[in-house]
Structure P
Amino acid sequence: MRIAQVSPLYESVPPRAYGGTERVVSYLTEELVAQGHDVTLFASGDSLTAARLIAPCKRALRLDPRVSDPLAYHYLLLEEVFERASQFDIIHFHIDYLHFPLSRRQSTPQLSTLHGRLDIPDLMPLYGKFSEMPLVSISNAQRKPFSRANWQGTVYHGLPADLFACRDRPGDYLAFLGRISPEKRPDRAIEIANRAGMKLKMAAKVDPVDRDYMEQAIRPLLGSSRVEFIGEINQQEKKAFLANAYALLCPFDWPEPFGLVMIEAMACGTPVIAFRCGSVPELIQDEVTGFIVNDVDGAVAAIGKLQDFDRLRCREIFEKRFSAARMVEDYLKIYHRLDKASADYDARISFAALHADASKAAIHYDIEK
């Protein structure tokens, strides 16, 4: 198939450090290319890909200090995409709803994977207005606020099978990986580690919007000798960070749409201890790939149950459920279905037009007679 993948421009594809959506776009794009598809990636110019790259900006917007209006570059992105729309069998968007008004007005089959939370009241009238847009959710929990939308399926994220190596023996520290933000609850992670009497390593970035939270709520908690704040790490550093951990803590306090870090840990054989919210019950098999808990007490108790955790079994489940190949297989089914529906629609329109022309000719013939 001729496939366009349209990524946000805030991070490169793949990102140099933190960046969930762009990382998934990379895994999807590279696996499609490996399977022989003709793929064009619309992303920042510092992206690395085996696909054809079309870049409306030279580098990831988050890393470019000269950029003050990122929306301007996303409009350039849309223009680049729709100038070439007729070249593709399907256009796959990963930029939320930004393209909806333009997609509505062109005929190339298109699909939007929604990567963020949808329980925001401002989104309701927008998704209601564009109710025909074909959507994919990344968990069943994510789609609950818009259960009547035009969902084409739920496709769980997947990782290349060789990206992370499984370590059959646990390390000696708990890990927290992601962002320092209120909904990720790093404060809970610190409390869990202190109560369990274990070392906690925190590899996390701090966005500008969360700097006050970091300084006021988290920085005072970092004085404990058990807590080591590492900061933002890259992909290579992440491999060792997760593989050498005793367990990954995900004490979420929000409806997490997916949580890529959870399957990254599973790929290493590292158990995940996560609070019961959002996608967690869909991704974690309780007491098999980790533990689903309801509070800090439950998390501390779960740590005490990890002595006999089977890390190799955890890795086996990752390979079955969360590989990039499985993700691509799921998406290709949707691509083909949308492509066929578009072709059938065009055929019906063409037949109706021919029938109308024939009817007009017959009427004209009768009049002349």
Structure Q
Amino acid sequence: MIQTIFQLLAFICISALAFQYFYMLYFFTGFPKRMPVENAFNLPKISLVVCARNELENLRKFLPHWLSQEYPHFQVVVVNDRSWDASEDYLDSMAQRHSNLKVVNLRDADNFWIGKKFALTIGIKAAEHPHLILTDADCMPSSDQWLKQMAVGFNSAEIVLGYGGYERKGKVGSLVVFETISSALHWISWAARKKTYMGVGRNLAYKKEMFLNDKGFSTHMHIPSGDDDLFIGSVAKKNNVSLRILPEAFTWSSPPLTFRKWIQQRSRHLTTAKLYKPLPKFLLGGWSFTSLLLYLILPFMAFQWKQWPILAISFGLRWLIYWIFLLIAGIRLKQWKPILFLPIYEPFIIISQAFMHLSNARSKRSHQRW
């Protein structure tokens, strides 16, 4: 009986490894090579849209960098979303000095929906130009060529995906960077294979007409997150997405400062995964689930099953291949050092993510009772 159980567990491990080998060799080998910096001509007029709520410190820090981009025709639209700090006074004073800055001040009575998606919708509708670039109030463009290098993508596509990274600082900074790069390895590789399922709101561009024709966030306005992944997943097609993964087009943000804030951020993002289209939901879920199985089952089998070393070697090879792909991504994204901690960070993220899913499900059941 015990032998049969271990044989079953071995079959599960072999199946999980087979799935992961297939996934890595199909998707991760598509991670794009370095893109050249392009000096483009006939660049479209751009509206940069940013939502801010009580972000005075970040606006003072980053707004001058947005306004000083080297770009022929652009405006910055800042939606001041019901702030009670001095953001409105600061933005109004900046608007008097910069003719290409447009400020939209929202009041509590204006909001039919509470959350970023409503504010973002208002900002997009207020934008004067047909091509939009979006970022967050705490994001720093990596160069004054950021808008230009993102806008180049509009030459061949309606959607342009850029990379938004986190700085490696604070108590959980290294962990956040590792998780961000591992996530980017997935979504960038999928996009390179013409199977886009998301972008990141910290560095994202699309045409205003497409947003309005698709009725924006109307199908998921009630969900706090999803202005990037759910929307992009719904409008992305095989040939309407361009990747702009090069350092001059990156944005940088400060990571969550505490482990608790990181957990809250990740839990919120996980609530959107269940609404992905069937293929990414199945394969991404399969990657996480098979990773969890391997980390839980293999140590247990070490105490009983004589053939365990064969599985351990197979998993070690999987680990090495994944490590190499992550290092390639980390080098491309200018943050490779946290990848060295894969043996610690990966199992921690996989197991904690499983607990987050359980917590979200339990919270949902509790709300349904009421």
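Rule-based calculations on the coordinates, nothing more; no lab input. Because the structure is a prediction, the values reported are computed rather than measured. Cβ atoms are built from the backbone, for glycine too; each structure is taken alone.
Quick check on the output: 39, 38, 31 is Cα extents along the principal axes in Å, for residues 108-219 alone, derived from one of P, Q. Which one produced it?
Computing Cα extents along the principal axes in Å, for residues 108-219 alone on every structure in P, Q gives 39, 38, 31 only for Q.
Please compute distance in nm of label points 7 Å out along Cα→Cβ at positions 92 and 284 for structures P, Q and give me the label with the greatest value.
Greatest value across P, Q: structure Q.
Given a computed value of -17000 for helix-only ellipticity at 222 nm (-39500 (n - 2.57) for each DSSP H run of 4 or more, over all residues; to 500), which structure among P, Q does it belong to?
Q
Of the structures P, Q, report the one carrying the highest value of relative contact order in percent (Cα under 8 Å, 6 or more apart).
Comparing P, Q, the top value of relative contact order in percent (Cα under 8 Å, 6 or more apart) belongs to Q.
For Rg/Rh (Cα atoms, Kirkwood Rh), which of P, Q scores largest?
The structure with the largest value is P.
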